[in-house]
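Taken together, the values in this text are just the output of simple stated rules run on the coordinates, not laboratory data. As the structure is a computational prediction, the values presented were derived from the model and not from experiment. Cβ atoms are built from the backbone, for glycine too; each structure is taken alone.
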Structure 1
Amino acid sequence: MNDHTSRFRLVPMARRDPHEPGRSASALELFYDLVFVVAVSIASVQLHHALTEGHVLDGLLAYAMVFFGIWWAWMNFTWFATSFDTDDWLYRVLTIVQMAGVLVLAAGIEHAFTAADYTLPILGYVVMRLAMVAQWLRAARSHASVRRTARAYAVGISAVQVLWLLQLTLPDALGMIALVLLVAAEIAVPVIAQGRGTTPWHPQHITERYGLFTLILLGESLLASSNAVIEAVHDTDILGPLISIAALAFVVTAALWWIYFWPPHHRSITTLGGTLRYGYGHYFVFAAAGAFSAGVEVQIDALTGHSALSDLAASFTVTVPVAIFLVATWWVAIRDHADPLVNTVVPLGAVLVICDPLIPGVPVTLTAVILVLVVIALVLHPPVSAPAAPPPGRFSPR
């Protein structure tokens, strides 16, 4: 046992150096992401079912609410870990408790979509958030310079979790209103806490974490789309359109990957405004990536006659997520590092993608062509060099 380890083999939760060389995602963080993607995958499947059955508004509302719980818990841990990752046994246990919580949340996603019953998702969410309270209390005890901030997080998160549990006792109409208000309360906690003192972050570590989660979501979209095509092959003899959809979905996914990783993401979180935009704006990047696979599956159902949606409406379930992904990525990471041409091409590409269903032909064809053209523009116009950035680590949007 060294001087920095207690008799319980715990490491004091000192602040991590925001300039630490070689900082990268840990094995625990990667494991954490994989478990969270299970919940995203289930949410995407349920969104697919809701859209195929014609329950568009109810499905989108349920997806938005469930995805908020997944994303917010993931983001809170990610920003905490960039500041206070001790990787001792208690830190690992509390992180694994959060993983268990997201699995509880995932178990209740189907009822949230089919019966507007959010009991299990809320219980799983509360488990994840209370584990974060324990982490913040450790940080408050270990480091005097962040004690007021850490305690504010612990108190704020705890209070909102009590309100989440009380929400379960409300009638349905009031319960839905309370859900929206509680989302606002969750978002307000970091703003209030950071007003009492700031916590450091490592720009390369944070943006790597966001990039890895985006990669996993895009990979999940490819897997879901492939499985949908394989399943459809057994029920139809119309192979040509299915093969076209599979090929075009792959091209679109590859283009989304290229576009997302074109800008130097770590330059986007050097100011308060940029950090808020990057941290919170990724809700739309992640949600769109998860919804893209659902849209491809809906499109396949429409081609094989298994969808309540028209062919036109089914095509929008693909193009809308792609357009949101483009706009959100441009907003959080591209626009400050691109020349005027790129800053025109990317948003314009999103608008044209929305128009794809209005053009006769094979679904998703125009979307794939537009995204390839956007990628070509990015290749010909590399990111604009940025001036020297101020020191990182002054605000974390948890």
Structure 2
Amino acid sequence: MGPLNGLTILDLTTVLMGPYATQILADMGANVIKVESPEGDIVRQLGPGRTPGMGGMFLNANRGKRSIAIDLKNKDGRDALLRLVETADALVYNVRPQAMARLGLDYDTLAAINPRLVYVGVFGYGQSGPYAAKPAYDDLIQGASTIPTLLAAAGDGTPRYVPITMADRVVGLMAVNAILGGLMHQQRTGIGQRIDVPMFESMADFVLIDHLGGLTYDPPLDRGGYARLLSRYRKPYKTSDGHLCVLIYNDKQWRSFFEAIGREDFLQQPRFANHAARHKHIDEIYEEIGQIFLTRTTAVWRELLEKADIPVMPMHTLESILDDPHLNAVGFFRTIEHPTEGRIRQMQVPSTWSVSQPQPGGPAPTLGEHGREILRGAGFTPEEIEQLTTSKAVVSAAS
């Protein structure tokens, strides 16, 4: 019985940003109905998988949902969705608003059917600017929000993207916040509303909190950028036999570090006097500390640093993280039996709640798996359901 038990979310999203957001809602107990096209969410095809349409990425972003495959370009299919809207608490989509309008699924149309509906769009750009109708993908938004420029400044000068769908995930989390806020307002007032969560503006806010710096002021005090994050030496330290992730940050940690390695003389240098002084000399400090880490093994450093209470973590690979002792102790990974995919590894909800603990509500669905069940729950008669499947307005799940 999660905190969102009893709420129904119509999920018209695809790929990763929207599905990630709605999976979090499903983990919290919401009844998330994943409305797919007859071809299915394109991410079903990505990555290795055991059966067609059930790739690893899809499994990791769509657990706990029920799937119905509706042809929204078919009048009967659109009408079926409108009946689902009548009792929904929220609808989430991540195509451009213009596409929703062409389908006759714009906010004004749906609000006339259900005034309580929280209608949330997660798409590229705010609708009052010149980019309003432009398509958007994670790579484009990373670039527009300065991430490749920052990586170039912190590295060898070559711009590149972060090798995760960072914008999708960050904006997906912002969408969760917006949806929950909209639902809170709805529960208090009985009134729904339209909420737009644009990727560009959301990521600009996310990045510039760190890096606006002196550009915060008018006139500017500098050209922006957080020096410690942009240091080319800010990376896992190379040891004599591997790498280690260490952050020596505050005055106490620097004092403890130099005492632990028997180099208290460093503490007499003005550049280590306080946080501001270290910030000013961060490049040379990180470079010098990097040379010190080359003198001992990873295991020796880890024992020394943990004893001195200095923040340290291993540099995992995608395989070694599966055996991390902490993640195993807290039960982060769990092996479950998927109805079609057999044994799969599933990640648990990372937060812990004392009363209404969110948890995965079930495995990711096959395409259209719950179509008939969803229609019955919305009051469709057997004859209506048969007519919808016969006309292919709703595609029945494959056996």
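Taking mean count of other Cβ atoms within 10 Å over residues 213-220 from the coordinates of each of 1, 2, which one would give 20.2? Answer by label: 1. Looking at mean count of other Cβ atoms within 10 Å over residues 21-28 for structures 1, 2, the greatest value goes to 2. The greatest value of FRET efficiency 1/(1 + (r/R0)^6) of positions 37 and 229 (r between Cβ atoms, R0 = 41 Å, to 0.05) among structures 1, 2 is that of 1. When distance in nm of label points 7 Å out along Cα→Cβ at positions 117 and 317 is worked out for each of 1, 2, structure 2 gives the greatest result.
Once distance in nm of label points 7 Å out along Cα→Cβ at positions 309 and 333 is computed for every structure in 1, 2, the highest value turns out to be that of 2. Among candidates 1, 2, the computation of distance in nm of label points 7 Å out along Cα→Cβ at positions 29 and 285 that gave 4.7 used structure 2. Taking Rg/Rh (Cα atoms, Kirkwood Rh) as the criterion, the highest value among 1, 2 goes to 2. Where does the value -25000 come from, among 1, 2, when helix-only ellipticity at 222 nm (-39500 (n - 2.57) for each DSSP H run of 4 or more, over all residues; to 500) is the thing being computed? Only one of 1, 2 returns -25000 for helix-only ellipticity at 222 nm (-39500 (n - 2.57) for each DSSP H run of 4 or more, over all residues; to 500), namely 1.
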